[in-house]
Structure P
Amino acid sequence: MKKLGLISFIFMMVALVLSVPIYATELDLLKPNTVVIAHDNSFPPYGWVEHGKPVGFELDVVKAIIEKMGLKAEFQPDDWAKVLISVKLRKADAIATIGITEERKKSYDFSESYTDFASALFVKTEDPGIQGLKDLDGKVVAVQKDSFPIPYLRQNHPTVQLYMTDSPLSAMEAVLSDKATAAVVDKQVGLYNIKQRLSGKLKNVGEEFNKTPVALAVLKGTKAEFLKKFNQALSEIKADGTYDRIYTQWFK
């Protein structure tokens with residue numbers, strides 16, 4: 001009887017071990033079968049919070065990819081500065097709404113790109129003096145802190161004085177309050193804010209510039225298997241038309 005009890009105990013322990021989601025363990029996830037994704041809480045139309053719910057084009061794309069992997073996506077919106085350190089603090093598995101830059105490659109590994117950001121210049125609607133980047137020298141330009149346009153502006157327009165804000169919207173509002181002459185933010189984000197939040201009080205001038213690929217980021221040196229499967233799933237949603245349907249929903 002004792003031997004039978006020991007055998008039963010061994011089988012019970014084996015069953016318990018096998019019940020652990022091996023797939024999730026291989027992918028080094030914080031939660032079983034769930035990918036926790038941190039993202040900017042104020043970056044429409046790519047990712048933001050509306051009526052208490054994370055929404056946006058990029059979030060829909062990432063969710064479709066994660067579901068294709070057989071996993072669940074859990075989005076964690078936050079201020080951008082906190083998002084950037086979330087994977088280092090192991091509060092998130094990955095970061096969305098992030099452009100790939102050489103500086104960021106030192107801290108993160110990236111998936112294959114699934115869209116692009118493009119910087120654009122925004123000024124007051126009645127401002128005739130700023131027509132493009134060439135007119136920015138010596139001027140105060142508002143940008144979101146730690147955002148992708150900053151390295152470009154510092155390298156190509158070193159006389160520009162950067163005024164740092166917490167979000168693209170607050171950068172644009174800095175122009176309206178005369179704290180800056182212009183704002184440089186992603187073009188789609190700027191156009192969305194003008195239409196939905198700023199009542200047409202700003203305008204886009206000049207050509208878009210500094211096109212930057214966008215991907216999912218993980219802490220450097222981690223989650224290689226996760227990125228491999230993520231890239232495979234990305235290829236699949238492009239092949240089956242899911243990506244195009246999401247893009248059309250948001251931009252056409």
Structure Q
Amino acid sequence: IAEPGMTKIEKLAEVFEEMGVTTALVDLDDTLVDTHAVYLYRMERAVRIMAGEDGAEALHQAWLARITENRSRFHVNPQVLYQSFAEVTGEFTDDEARGQAIEEIRCIYEEDTPPVFPGVDAFLRDLRQAGLKVCVVTHASPEWTAKKLSTNNLASLVDQVYCIDIDGPKDDDAWAGVYEREGVTVNQVIVVGDSIVSDVWPNLNLGLPADRIVRVTSKFKFGSQEVPEFVLQADGVSVALESFLN
């Protein structure tokens with residue numbers, strides 16, 4: 001039990017020691033950095049280029065629906081955006097507009113860098129100062145991941161990075177592989193992430209207790225949004241660690 005007068009870091013260190021936790025497995029996209037904002041900005045520009053202001057919203061919704069349909073084939077490979085866009089814009093014949101729209105998609109991965117959420121630096125520092133090893137577990141290519149971490153000055157605050165294969169799902173097997181490579185069990189970790197489908201359920205399925213998972217609120221909606229019972233919730237990583245102090 002934390003003693004009066006203890007600092008936040010001292011309290012966290014004591015709590016994690018009592019829990020037997022040595023490692024924090026933390027998602028990157030839409031947990032530490034606002035990747036959704038970049039996708040939304042570029043996708044909205046692409047549909048306006050193709051369909052104009054009047055047809056942009058309908059095309060955007062059709063594109064999102066097709067991406068969902070194609071996720072089982074392409075997962076998070078960038079090809080899912082390109083292929084889905086091609087499928088829903090087949091009736092458009094303006095090749096110049098199509099080229100400009102495709103350039104917008106390219107910029108997501110090659111030009112833009114998702115901005116870091118407020119409080120991320122302090123969150124990562126607090127974890128490390130409390131004695132935990134910080135591992136990023138992300139469903140993105142190593143190259144894009146390195147860019148997001150370095151441009152946002154986060155690389156020095158992370159001890160290890162695991163990039164899940166973009167041509168497969170971030171599922172139970174993918175997470176089990178991270179546990180194996182890191183040499184930890186479900187008794188030694190906490191998980192912080194935004195996705196119910198890719199972060200929360202796989203770890204529950206592997207036996208991680210629900211009260212060792214913090215689901216941070218996300219603007220990105222894919223799959224079920226129902227938070228399983230006893231999973232901790234936070235409106236961002238800036239307050240994620242408060243869950244372990246209450």
Structure R
Amino acid sequence: MKITTSETILLYLAEISDLLNESTGNYLHKRHNILKLFEEKRKGSAVTTIQRLLLTSNIEKIVENGEVFYKITNQGKLKINKKFRLNDINRKWDKKWRILIFDIPEKSRTARNILRHKLSSLGFGLLQKSVWISPYDVVREVSDFLKLHKLDKGVIFFEANTIGEETNQQIANTTWKLNELNEKYDEILSDYTLNEDKNQASITFQNHYLSFLHEDPCLPQELYPNPWHGKEAQKLYFKLVKHNITN
């Protein structure tokens with residue numbers, strides 16, 4: 001899934017690195033640093049997007065010593081965290097699976113779609129038809145949602161220490177297609193290394209990395225394949241962001 005211009009800007013300003021205890025120590029960003037994230041042909045669109053984000057109160061403009069800076073607002077952080085589940089990154093796992101099985105009839109398609117959307121937003125993955133799983137404790141959120149939409153009767157929701165005979169890592173790989181994502185991370189790392197034009201390589205890598213956050217379920221580290229190239233890509237992203245700010 002391609003990342004939008006507004007998502008790119010909000011993720012940059014949200015300081016993903018700060019959420020992961022990798023803070024750059026800088027929360028105010030000059031416009032020209034933001035525009036470095038985009039190829040020349042997209043800079044005009046980025047300027048327009050900055051204005052729209054200001055109007056919708058997702059970012060704010062601050063003037064210091066005659067210079068203009070931008071900072072993400074709490075509203076902007078909530079928006080981007082909800083979309084990319086950044087709060088789950090590096091979250092500890094209690095070794096339990098949350099499993100939800102539903103049997104909602106075809107005539108209630110709207111209710112099924114609402115439930116699927118909610119499960120996806122909470123980080124659940126589809127293990128098999130109508131069986132969704134998550135490694136995180138979202139029992140209260142799911143229970144409240146089911147009661148609110150009167151879906152209790154068509155749903156079975158429980159916790160388990162294991163699922164079948166497969167290892168937890170195998171289950172995670174099957175559910176979220178982690179091997180495929182791992183190959184994508186490896187590919188963008190290789191492309192960055194081989195590209196001699198480091199300015200262009202940096203822009204391309206950062207945009208690809210952010211777009212992969214749409215696919216990355218932000219699972220506990222022990223559920224990922226070993227080696228997990230997403231970790232290496234994450235470190236390179238931090239390095240490039242810091243370089244972008246200080247140059």
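Every number in this text was worked out from the coordinates using simple rules, so none of it is lab data. Remember, it's a predicted structure, so these values are computed and weren't measured experimentally. Cβ atoms are built from the backbone, for glycine too; each structure is taken alone.
Have a look at P, Q, R and say which one yields 1.05 for Rg/Rh (Cα atoms, Kirkwood Rh), for residues 35-178 alone, as calculated. Corresponding structure: Q. Which of P, Q, R yields 1.3 for distance in nm of label points 7 Å out along Cα→Cβ at positions 83 and 107, as computed? It must be structure P, since only it matches. Structures P, Q, R were shown, and volume of the Cα convex hull per residue in Å³, for residues 123-210 alone at 100 was computed from Q.
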